[in-house]
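A.B. asks: Listed below are the structures to be examined.
Bear in mind that the values in this text are calculations on the coordinates, not laboratory data. The structure displayed is predicted, hence computed values, not measured ones. Cβ atoms are built from the backbone, for glycine too; each structure is taken alone.
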Structure 1
Amino acid sequence: MIHSVISDPLIDSTYLKLKKEAEEGGYRFNPNVEFTKNLVRGLLKNEQRYGYQSCPCRLSSGKRDEDLDIICPCDYRDPDLEDFGTCYCALYVSEKVAAENQTLSPIPERRPSRGDRKKGMVERQVTGLVGSSLPFPVWRCKVCGYLCAREQPPGICPICKATKDRFERFI
């Protein structure tokens, strides 16, 4: 694959597109535009390398099925926003962080090691949906019915923008 230089106009247009999508989904981009555009450059570079926009702050395997959890927005974004006010790479920030333009501190990596991820994949394949052995609880938005399986409900419903307290444990 031939890698071309990623142009400033492409970075700018991708930044605007992703920022608009984030805001429509109830999320906030890091207000430091220069920093955020560098992350967008990393997303575009990873898309060029691997064919998908994996998180620019994590090491991708180059195999989409192994990297599904770190394709932006990654699986860890919402829990990181909830716990730390920012995602791991700081592309997304909480409303409070954006409003106060806070200086961000590094946060711990919550992505399991490759071995643990592979072990978890095998366990999920073996257990499937037998009984109540789901790996995560299922949360339902009481406003629109949106369902998601994760440890905690999202901070904001991606469909109707209802807040976390409008979710109930479904399964």
Structure 2
Amino acid sequence: MTDIPVLETSRLVLRGFQPGDLDAMTAMWALPDIVRYIGGVPLTREQSWTRLLRHVGMWQVMGFGFWVITDKSTGRLIGEAGFHEMRRAMVPDIENTLEAGWGLLPDMHGRGLASEALEAMWAWAAEHRPDMPITCIIDPQNTASLTLATRHGFLETARAIYQGADVVILRRSKT
């Protein structure tokens, strides 16, 4: 069984998902602002549980995955970020890459917290998966995430249709 590493920054703790995170996760994924560019439909408690299990399982199977982002001073779950390998039915495919993803509660936006979490992720990836390319897919209407990705060294490599929706495929250049 893979131990999920804990990453700490000046204001955040990124840790593995735990069963006790379900209620906070359910509340987060029920928010229209969270799902607007990720399927558009709020998740049920059951779907949030499946998501939590997928995050834990990714670490066990792939040796990488997503972290819960918590506020260091309060312990409050404020988001999630990490890497996954989703084997998406998409052309071009991004299999065998660290597909990055991130999301923060709306009241946490605009504070530089996403950048702080991403910097911790890049450091982890550089140490543990230095030869794996880092990619992400973003809804073309999600200008905030596209701006954040660009600020963190991502460049658009293609456009695709995924599950009936347009996505921008980006790849992070080594920095």
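A.B. asks: A value of 1.7 was computed for distance in nm of label points 7 Å out along Cα→Cβ at positions 77 and 93; which of 1, 2 is the source structure? Could you put the intermediate results ahead of the total?
C.D. replies: Working: 1: 1.7; 2: 3.2.
Comparing all candidates, it corresponds to 1.
A.B. asks: Moving on. Tell me which of 1, 2 gives -9500 when you compute helix-only ellipticity at 222 nm (-39500 (n - 2.57) for each DSSP H run of 4 or more, over all residues; to 500). Could you put the intermediate results ahead of the total?
C.D. replies: Numbers: 1: -12000; 2: -9500.
Structure of origin is 2.
A.B. asks: Between 1, 2, which one scores greatest on mean projected area of the Cα convex hull in nm²?
C.D. replies: Largest value of mean projected area of the Cα convex hull in nm²: 1.
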